[in-house]
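What follows are several structures.
All of the numbers you see were taken from the coordinates with simple rules; none came from a lab. Predicted, not measured: the structure shown is a model, and the values here were computed from it. Cβ atoms are built from the backbone, for glycine too; each structure is taken alone.
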Structure I
Amino acid sequence: MKSIIVLALLLLGTTATMAKLSKTTITDSSFVQVPKAILNTSLSDAKLFLNATANSVFFSPGDTNETIYLWSIDWDSEEGTSKSIIRRAIDTSTLETKGDDTSFDIQIESRNGVMGIAAVGYAGFLSIRDEGEDTPDQIYFSILPANATSDTKPIEVKLTDNDDSDEAYSIVNAWFQDGYFYVLFLQYETERGFEEEIYLQAVKTDGSLRYKEPVEVASIHNPPGTTYPIAGPNNSTDASSIYVVYKEFKSRTSKQAIVTLSNGEVSEPTKLVADSRSVRYFPDGMIVSSSVFGVVLARLERKEGDMSESLKVYYNGAVSKPEALDIKAPEGYRQPTIQSFDHTGGFVLLAQYTGEDDVAFVMKIFNSDGSQQDAQKTLAHTQGSMMFFNDASGTLWVGYSNFNLSTGKISASYLGKVME
């Protein structure tokens, strides 16, 4: 079963005063099927999506390659719960709506919103909640079949058993792999926000937990926002392990731990690289395909007052020497964040670069040895949200939304085919 890896972006800062609506510019020639509007909230058939916001919508593939779903979590910020969950089915051959939109009467409580997670044939919903003042955080995961009827109730699973109100959680990453939703999360102490542990848990689509309790990957003592943990499987299908990479603040060292999936055992953390006075490294992403695996670090070097950025990849993790990842930032853009997808003989790399007013998404295809298979091309510039995912047959799609920069509400959502 194909993996689902999601990258979502929301930019509201400096662009909010520039225009009422966010902008997305697509490079038509870079797509097999140019993105097409699948939702327009000014039309009468979109009435269920009128409250949809840029950070509440996501896409998921059906259990066949004939359907893709658009979801929206209708959120009640005052009550701290979802009012409902909305779904629209899209025919992949025509990009037209299939049937009527569905509203699910589902209330998922959460302290800071609900995160939607895509899976082949399913949608997952991550939430963090407490029972009131001075009660501890708990992480919950809800699962809904993508083709569920309106009266279907989701399976809800509790991932944690926290009994200390001085400890809280933050979600780092979540993805779908080989029939399981994987969740990587941090535990931190509430008084000063210091990050203390990295945990991994996995939930099967039937709601059963892969591990009796969350796997403690690493114990740390990092100031808030200095761990930068990332994770990913060692293969796009039938993975045997999960690699977790993070930064240890005190030693300024990027480290790697490996979780064996069959039993949840964790390797002793190994060193990837330490910072120097002029060079700093940050965990950035994973390269995952059927033919190669790699850990990617962002490398920042300060020289004569200037800062240069590049990407270093450790193919097969810490056992290999780092190599330069040959993908270039568009002029005026910086801070690359990468994700990858499987491709015959190698992998597809997608890089998100930040500019002054928007972000640029760049794609390049590599052979399994890291050499170029196909030239780099720019997919899009956007101020909105953008998500890349595989359908059930492995075709790579993109979904994105434009929104009102003042209210955050969606004006239109689009779906297109990147490559087959």
Structure II
Amino acid sequence: MKTAIPLRVIQLSTGHEGGAGLAARRLNSALNVEGIDSKFGALEHSEYHPEMNEFSISRKFLQRLISGLLVRIQTRLSKKVLFSLLSLNVFPYRRIAKLGKPDEIILHFHNWFNLVSQSEILKLCKRGYLIVLTMHDERFFTGGCHYTFDCNEFKVSCNNCPELPVIFKSAPSRNLKNAKRLMKKSEGRITFITPSNWLYLEALSSNLLSASNITCIPNTLGTDSGTSQIVSMRNKPRVNDTLSIGIASMARGSYIKGGDITSEIETLTKSQNLPFRFIYLSDPEIQKDSAMRFWAKIDYLLVASRAENSPNVIHEAKSFGIPVIASDIGGISELLTKDFDISIPRDQINTTAILNILLNINRKDPVKRAELMSANFHKYVKDSVALHQDLYRSIYANKNKV
């Protein structure tokens, strides 16, 4: 009789919120329900209150100061896309070693910015740690650019980046060269996960990860998404013909999230007295009460992003039966159901085209393909937790073959 493999996983993310942090916490919770010894850790924050199987990672004052400066500098490098060219390492080997020895744990990174550096992750592999890294954007294989848009330089070397100021143009290329050197020394000890097939193909086509272990596993919504409560609240009859359009991005002014577009649409809606009202998940009143109110109030979720992987908010909308109006880009394309959701063509991600879509929405409840949408979505995400478990067990069982 074979002895069961003891499995301990440490989920690590810079923050407890945002796409990566939320996905990590949900996965951690779901794994524990399934009997897996998993812990989630994120940087200490006044709004982060660790729950069961979670912990916070403290920083010294100087580390917090430098981290803040890095964030301010790097968020101003480009108006188009976020860059993470340099990451402060505040969770070094000596602290990680306290969580477990290389033969005792698997380290699963989700967002590592100002938590560890890319080099440190690869050095941990060299020390014998098994690493799983979920890529929630493209930064790992671009040398720092979160989304490449139409640029294909990540397939070569990211030389002379056109999006960066002159003094930073060579930074992505240097990052890639360093990462490639370290990847050779850590071969076989790092496994990459992408939450969408789109990102999977992007990673395989990159110069850095073309020969790496990559698998596609959609994010999980966890064990308690409040689905029945929201569906019940949304089944109440509509009071009037005004459609409630939900905007779930927490960064209202983000170019990538189409913040400028949604702002212009809302301004036109008010000036022309159009039958729409916009509800923001980031609204302090919503945040103060419960995010569930946001989902209960909206008729459609609008995602006017110019670049995306696989947004958690679209997953949530689908679990609640809420139709989505979203850009036909990146991993979003895999999530939309024809005749239920509304796709915004790539060349129509602008104020005029999206406002025209809103004006021509069928006012009847979009139930025609609701069952198909639900079936497609659950088929897409249903095995997420099981696939993570299988992956952990596989790499743990094969650790001595590396």
Just checking, which of I, II has the largest value of FRET efficiency 1/(1 + (r/R0)^6) of positions 66 and 186 (r between Cβ atoms, R0 = 25 Å, to 0.05)?
II
Comparison of I, II by relative contact order in percent (Cα under 8 Å, 6 or more apart) - largest value held by
I
For 2.1 (distance in nm of label points 7 Å out along Cα→Cβ at positions 146 and 346, calculated) the corresponding structure among I, II:
II
P(r) over Cα pairs in 20 Å bins from 0, in percent derived as 26, 61, 13, 0 - corresponding label from I, II
I
I have 7.5 for mean projected area of the Cα convex hull in nm², for residues 90-209 alone, calculated from one of the structures I, II. Which structure is it?
II
If helix-only ellipticity at 222 nm (-39500 (n - 2.57) for each DSSP H run of 4 or more, over all residues; to 500) computes to -10500, which of I, II did it come from?
II
